[in-house]
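Structures for review follow.
No value in this document is a laboratory result; all are computed from the given coordinates. Everything quoted here is computed from the prediction, not taken from an experiment. Cβ atoms are built from the backbone, for glycine too; each structure is taken alone.
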Structure I
Amino acid sequence: MKPYYQDEYVTIYNGDALAFMRGLPALSVNALVTDPPFFTPATHYQSRVSWGRSWGDMSVLGEFFFQFAQEARRVLTADGHLVCFCHDESYPVFYPVAFGMWEACDCLIWDKTRAGLGRGFRHQYEMILWARDRAAPVVTKGEMHSDVLRHAPTLSRNRTHPVEKPTALIDELLAVIARPGDVVLDPFMGSGTTLDAAKRRGCKAVGVEMESRYCAAAADRLDRTRADERAGQGQLFDIANIRLEDSI
């Protein structure tokens, strides 16, 4: 697959996430950080009839995540990390799948610091599934990281993508699970927040996005980061160039 965008740290592909992951070599990714479509499938539609909900209604989401997790398990190194955003309805679908594939699964909470949509008790958080084998390294540098990460969301008027995550949130996650030179994959990259944060930490980053308009937005964003670095506003680590596309 030909890259949509590439610089010395980041490669972007415009295509289907699962198809791309199936073309990656095994054990080629150190950290997979992503925000997949954790939709809840519709149950039943028929006028004037009320149909009770069933757990089987979640089967579409469950099958999607099973296929995704299989590929994540295959492409992650033995000491790799999976970090996957979800919510209160999708987490119970995702967790049993990850539980059977990795030795350790934890739930992190993104506290958005203020209530948002909802009725009565309004939503203020998202859940993050963190899966890895017990030998997976963590980077603490003597700091204590809570499993509740408090970061205000990106304001709607400042978003390029409807569910764009704040860079500070992704940066805190990467601070614990990624080291300079690691390969970070986001197969549902949106506007490229994970790629940008990974690049600033000296990681190689690979992103996949089905919609070309978001590929363009991410490329523009990364070009701005590149310009900032060249202007001396930041420092990137000098690491070897890794070309994943040569194996695809």
Structure II
Amino acid sequence: MARRTSLLESFNWAFDGVVHALRRERNMWIHFGAAVFVLLASLFFALTRLEVIALFVAISFVLITEMLNTSIEHVVDLVTDELDPRAKVAKDVAAGAVLVATLNALVVAYLVFYDKITGVPYTVLRKLRTSPIDLVVVTLVLVMLTAVIVKALTRRGTAFHGGMPSVHAAVAFAGWVAVTVFGTQTAYALPISAIGFFMAMLVAQSRVQAGIHTTLEVVTGALLGVGISLVIFRLWYPT
């Protein structure tokens, strides 16, 4: 009787697919780089909640179609090595889907940023701010993307199991920085920060104790999360 796959295993395998695409596909590097650039650019402008949602949807759409295109190419190559016109159609249509998604993302970026870019002297210099919730979400996504990219570069481990650095530790300690920064606005700054640090340490300790990561990999992930989040919150801390 076949062993049932747990939800956590399915989740890890899914992220392994992302890492695999990053390691093997040049276009995924281009898309990931563009995603990081757009998310960083979004921090310079006072975007509305709907504009941020539009950017996330457009970025996800491009990445999804690129990964589906990669999957279709591998399946077609597995089925036949011959120059079959039907195989060419399958690959061309899949590549066309990526093109449509990319054009859509460009249009969304144009609609979101054009008016703000033309008003750079007034918008950016006057207010390099965003709302606290949006800032935290974008920061955590950037930390996760950066950690996955570094892990793809080191070519060790899978997305969430082993390898340098620990993505879990990076996100956990970035979350600790977030609750610490925004907790200073309350009368309970110290206990809030202490609880956040304790939870982040539990995440790091669990990764080492389970043998999933070494201490060095966890520490590297923690430093990565803290470093990126500190830079972003220092530059864009909301008033």
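Numbers below:
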quantity: Among I, II, structure where helix-only ellipticity at 222 nm (-39500 (n - 2.57) for each DSSP H run of 4 or more, over all residues; to 500) as derived comes to -8500; calculated: I
quantity: P(r) over Cα pairs in 10 Å bins from 0, in percent, for residues 52-115 alone from the coordinates reads 22, 38, 23, 13, 4, 0; which among I, II; calculated: II
quantity: Identity of the structure behind 2.3 (criterion: distance in nm of label points 7 Å out along Cα→Cβ at positions 100 and 148, calculated), options I, II; calculated: II
quantity: Parent structure of the calculated result 34, 28, 13, given that semi-axes √(5λ) of the Cα gyration tensor in Å is the read-out and I, II the choices; calculated: II
